[in-house]
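Down below are the structures I want you to see.
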Structure P
Amino acid sequence: MKLNSLKPAPGSKSDRHRVGRGVGSGWGKTAGRGHKGQKARSGGFHKVGFEGGQMPLHRRLPKRGFTSLSRDDVAEVRTSELEKMKATEIDLAALKDEGVVPRAALAAKVIVSGKLSRKIALKAIAASKGAVSMIESAGGSVALPEKPAEQPKKLPKKSKPEAKTSGPEAKPAT
């Protein structure tokens, strides 16, 4: 057998239908479109989701959820990925250099997934409780990022000025 003698199996290939080429072809006259109606006309197809004037399904169902703009700001880092890294002191720059987190990431958080047997030191990277215990049990250390002091959400209410009494002694004479 040679490459130039290869052929597809008999019956596996067939010529495409050339519609509208006369009655002898079997696809002449109406060319497989049937008689009359919207779908028989040229350009006679409606838009996707159109239900004949009935309110379409995608508009009958309620809107739900949203796409968070800050979703990609904090990258997840698995403990198994920390195991493979060359650096022992790991911060966000080291994670970006080794391609563990995307360049656009503003922060990272370590989660438990896989094993960690070597000693590492995390600096300014958040970690889950399980990840902290795993790193410390392997002899490493975790310097968690300092959280900024939370500002009160509402300012304290201002005290109202004392109500003025009506009468001649309340208004100074001018």
Structure Q
Amino acid sequence: MAAIVSIKEVNGGENRVDTTIENLRFCTTDNYNPGLTYPLVKPAEGQTNYSFKKTIYLNADTSPSVTINNIKFYSDGEIGWTGVDIEVKPADDYTAPTGTEGTTGEDNEGVNVETYTSNSPLSLTGSIDNPNTGKISQYLELQAVISDAAEAGALTQETLIFRYDEI
């Protein structure tokens, strides 16, 4: 039987909390679901602001029949947010996000997620074998990069995709 797989977000620094997510919300604090508190902040002309990075990973909630491996991550090639990009970077270890809460995160120096598509996905290390459950993939750090061209208001939902093999 196929494994049940979820995406977990990690928050909290040394007192980390791993939360199963359905929707990821970029914000300017280390919080899984800030609601409308700590929104992204449009910078002054010629400047750039950043969300606090969001750290996620692929998790096996139930054991695979044999193994899960060959993990890929990608977008549809176009993020439709004016003045806001999403950057992504794989990481072997979790580190807490830093920045000025309520204003901007520190630049995580990732790669624009639009670079990765179904034809050219980001490969992540990791696997899990039966009878194990838990973390499968490397961590993936996501960050919104906000330019002075950003438009005020709520951003539309975007879809980012994990793909993997299970046998």
Structure R
Amino acid sequence: MSVAIKRLGPGDEATLELLAEDDADFDLDGRSSALPPLKPGMAQRYLANPSVLHWVAVQAGVVTGFLYCAHVLLRSHPGHELLLYEIGVRQAHRRKGIGRALLDHMARWMQQNEVSEVWVCAESSVAVDFYRGCGFASEEPQPVYLTRTIEPPSKNPALTTLLSRG
């Protein structure tokens, strides 16, 4: 069965909602559950953002896979790169070339847009093996992945007071 790959854009809010609701089926076994979909205004902003590259694989009218990348502008040469943020294939459709087809589609987009580098953070041995099998390589030394959560002022009244004081 052939796979059609489509980039999501304005008007695809229902597909974006489906991906959130069916997230567990696209993720590694037992690692995820349904995600809350974006609120309508945020979904519209997401789909209209030219830096959002979100493709879906469709077979017989069913979304069987997706790939989400962020086109990142840089302050020096080469000027831009891709962050491969997330890829998923429905469990029933794995090991049939859908993930590779999505990555091949991304590679063609990169060539057409003169983007020479894509990077990804892989958090499991299954993901590492998949990416290596698709031509990705790791660099040494490995960077450290850090996060920081900032609560919006509306959720922290004391912070709102401090911020208003300048």
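Read-outs: derived from the displayed coordinates by stated rules, not from any lab. Quick caveat: nothing in here was measured; it's all calculated off a predicted structure. Cβ atoms are built from the backbone, for glycine too; each structure is taken alone.
Suppose volume of the Cα convex hull per residue in Å³ works out to 173; of P, Q, R, which structure was it derived from? Can you show the working numbers first?
Numbers: P: 505; Q: 111; R: 173.
Derived from the structure labelled R.
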Suppose relative contact order in percent (Cα under 8 Å, 6 or more apart) works out to 33; of P, Q, R, which structure was it derived from?
Q
Out of P, Q, R, which one gives 0 for helix-only ellipticity at 222 nm (-39500 (n - 2.57) for each DSSP H run of 4 or more, over all residues; to 500) as computed from the coordinates?
Q
Have a look at P, Q, R and say which one yields 2.6 for distance in nm of label points 7 Å out along Cα→Cβ at positions 2 and 138, as calculated.
Q
